[in-house]
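These are the structures in question, set out in turn.
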Structure I
Amino acid sequence: MKLTVRVVVEPDAGEAGEVTTVGVASIERDELTAATIGLCLDEAKDLLAGVQEVMVTEQAARHLASIEQCSCGRRHRHKDMRSIVCRTLFGTIRVPSPRWLRCSCNPGGTKVFTPLAAVLPARSTPELVLVETELAARMSFRAATRVLERLCPLGRHVHAAEVHRHVARVADRLDGELGHEQYCFIEPVDEPLPRPDLPLVVTVDGGYVHSATQTSRRDGWFQAIVGTVSRNDGPTVRFGYVPTVDTHRRRRLFEHLQAQGMTPNQQVTFLTDGGDDVQDLTAFMNENSEHILDWFHITMRLTVLRQLARSLPTAATDPDDDHVVAADLAGDTDRSVERVKWLLWHGNVHRARQRLNDIRFDLQAFAADSKMLRLVDDFDRYLDHNSWAIPNYGERHRHGEPISSAPAEATVNAVIAKRMVKKQQMRWSPTGAHRMLQVRCRTLNRQLANDFQRWHPRLPADDERALAAA
């Protein structure tokens, strides 16, 4: 069997022109096996590349013919003929590109202009940039190029620097769409508002990324902040940024809240780890906001204290006369730490700090491990700094209200760890990491395709591409 594929180009209705037929592929088969049924990958790539070359060349010729005459009716004078490269998902095509002299009725601008260069300023189609960016958001730049070269008839070698450059441009464009930074986003409302929806829940946490400019072991990491904004009847969206790079972090969070339908009279619950940088991010976002210290971070610190308490000696002696003064120091300290956890679960910060003071007194009196004493002091200062954000966790839990930023912990793993730390052992600059966070969050939120459709209205929307594929 021999199969010949041809492309037939027909003029529009009422347009003068001839019907042309161009052969693009010829496929032969002899016997039927599991390996020879249908098209193989190389044949499909050659077929797509052939169709794409015919289509791009014909589109460029039709466009030039349509604008060959100036608005005054005179034809543009021809200067010379060159070619430009058009990079698409299905081939890299060199298109003949004439240069014309500008008509005297349009004196502004340069004397010579290239019409095709004005249509294709970036030389890469938006869909190619979209696919490259989405792949780079999920895997390394080099792996993204290998996937593209394997599956698409690009007709050239794709360098990782090209993908990196496209990711940077997309991320910078997303950042450029943010509004002006403000200290306070609460605005007075004079007119009555309708009944608000259920509260929005915002969880924020931080992760660490390997630094590309490491000079010592201590400064080998820098922090990245990620978070989630979720509502009761809608999807959860992720966001992220690098604090040392982002100058619109508060505006970024506010626009995510606006996108989730936040109204001025709607309650917003912020769950954070109590850090100063995170508290500055969430302050003055909403008049009806509540700030809660994440229960996960409290229990994480208490778990470390209990482990250290169990390593204490079972019997403490007085260093002056060597007689036993505490029969079970490890057990008593462990029970005291458990009591602190119970008090904090019920929101009794004052009693919890008193019990921590008792633990501190016992450790000082019996010359116990200085490491645990230091951690007890740190935890006491942590509670003192965040006492205003510690509610009755048990009551909130019984009423089904959020008490933990576990979604943010999962977001740190999904956004930062999987792409930049765990599986991808690479080092980043703060600017590069910030750009990657933007495109990765938009990709995981399934919003990047909609962004490209907004930038290029003639590009099919994401749901239209899915429908066409189905």
Structure II
Amino acid sequence: MVGRPHGIPMKNPPNVLLICADHWAGRHLRSAGHPSVMTPTIDQLANLGTSFIQATSACPVCMPARRTLMTGLSARGHGDRRFDEVADFPCVPSLAQCFRDAGYQASAVGKLHVNPQRNRIGFDEVILNEEGRHHSEMTSDDWELYLAEQGFAGREYAAGANNNDYLVTPWHLPDEHHQTNWTAREMCRTIYRRDPRKPGFWYLSFAAPHPPMWPLKTYLDLYRDVTLDDPIESEWSADSSALPYKIRSYRSGDSMRGAQPHERDLARRAFYAMITHIDHQIRVVLGTLREEGLLDNTIIALTSDHGDMLGDHGMWGKQVMYESSCRVPFIVVPPPAATAQRGVCDNRLVELRDMMPTLLELAGLPVPPHVEGISALTGERRKSLYGEHGEGILATRMLRDERYKLIYYPDGNRFQLFDLESDPGERADLSASASHTEVLKRLQAGLASQLYGGDEAWINDGAWVGLPANTEPPKPNFKFSGQRGIRFL
């Protein structure tokens, strides 16, 4: 499929800046109506383009979501619906490769999260910040090499920060060495060092606000006196022992088990502080584009691999199908010369696999035949959207339309049904509501049609049977998962 939607001229091909964050929920934007978080730069971008307010990460965990973003494939299409750190990247043209094939210079800065670690997946150049996963036999990334050059080798986690917990430890090295500052600065350098004969495809991938919760003190201070929104609470989530095993397993990050209210409050302030820090650093990158004379001919898009429950329904992190975990920002800003609407909120069902065809079509480039996504700007509207994560007793599946969402846990054969139009916080489970029986049956039938890879056994003779309920308590974490130490090499 080839086209030049929205009036982009055939000559002078546009640059493309794709911005991705990690753990950034779609509702954590002022432009999305959030009462506490400060995102002035992204709000300005939203006013200049289209915000897809129902955008979903259909497999809300890092590596599968990023494979989807870079290939236009669903989890079923690219082969990972769990979090397989050793899975090879799919053997299809990536988003970066498609731009390179069209004559673009393609560069990535920040978190790529692929295997092997230095796989460039079609980029000309990759400058990495990969969360220090030395326990997974990965080598030092480029941010770590930079810190070593500055005299701080192996000390990025020296304050006790944890890569998956919500323990707050303000950044302990000089501010300019923080990963968010470094990522933005390296992208500015990459833009400055570009080949001026070629258009650029730039992938700016921030590792934050994914824990560790190490905001700069100046940004944490911004939120010191801010009245925070309350975490979403619901009757269905009140009794932890009655919840499916998956929720009980992920109900709290390790540092939040038994945490006092002030600790949970601090974690949320720190999370918002890291969001605002990213927002301000995006502004620096936009300033570089402006000073280089490129901003007026650059497509800008922003998204995240998934959200973060951040205390909603008593959960922290991702991997579940509730809105705080699976709904993500998805903003597309065409260049000023394009004949596009501005400041639009579009409620169509969009997912991460749609970013690839959206950007390619907007740049007037062909969309490879393997791509399963639909252009968010010119494609047809979906009637439903399927989501999945995990297998066995840790599996969860989801099907939603523009109003209702059905969540399924095979563990104990449990369904939840939410009316997102009247209840966007998913406080009221309608699965037992007599007035919603037909909605439930319709979505169950749609969900059944999506099952594969052994999931079909959850249905017997047309009836959902699932798996026996696991009544065992989740095992304690003896490995301090995500904890990093001080290294000396």
query = Here helix-only ellipticity at 222 nm (-39500 (n - 2.57) for each DSSP H run of 4 or more, over all residues; to 500) has been calculated and equals -7000, so which of I, II was it run on?
reply = II
ask   = For which of the structures I, II does the calculation of percent of Cα pairs over 34 Å apart, for residues 118-357 alone return 23?
value = II
query = A value of 2.9 was derived for distance in nm of label points 7 Å out along Cα→Cβ at positions 94 and 390; which structure in I, II was it taken from?
reply = II
ask   = In terms of distance in nm of label points 7 Å out along Cα→Cβ at positions 246 and 382, which of structures I, II is highest?
value = I
query = Of structures I, II, which gives 26 when relative contact order in percent (Cα under 8 Å, 6 or more apart) is computed from the coordinates?
reply = II
note = Output 31, 16, 7 (semi-axes √(5λ) of the Cα gyration tensor in Å, for residues 270-341 alone, calculated) maps, among I, II, to structure II
ask   = Just checking, which of I, II has the largest value of volume of the Cα convex hull per residue in Å³?
value = I
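Bear in mind these aren't lab numbers, they're just calculated from the coordinates by the rules spelled out. Only a predicted model underlies this, so the values are computations on that prediction, with no experimental measurement involved. Cβ atoms are built from the backbone, for glycine too; each structure is taken alone.
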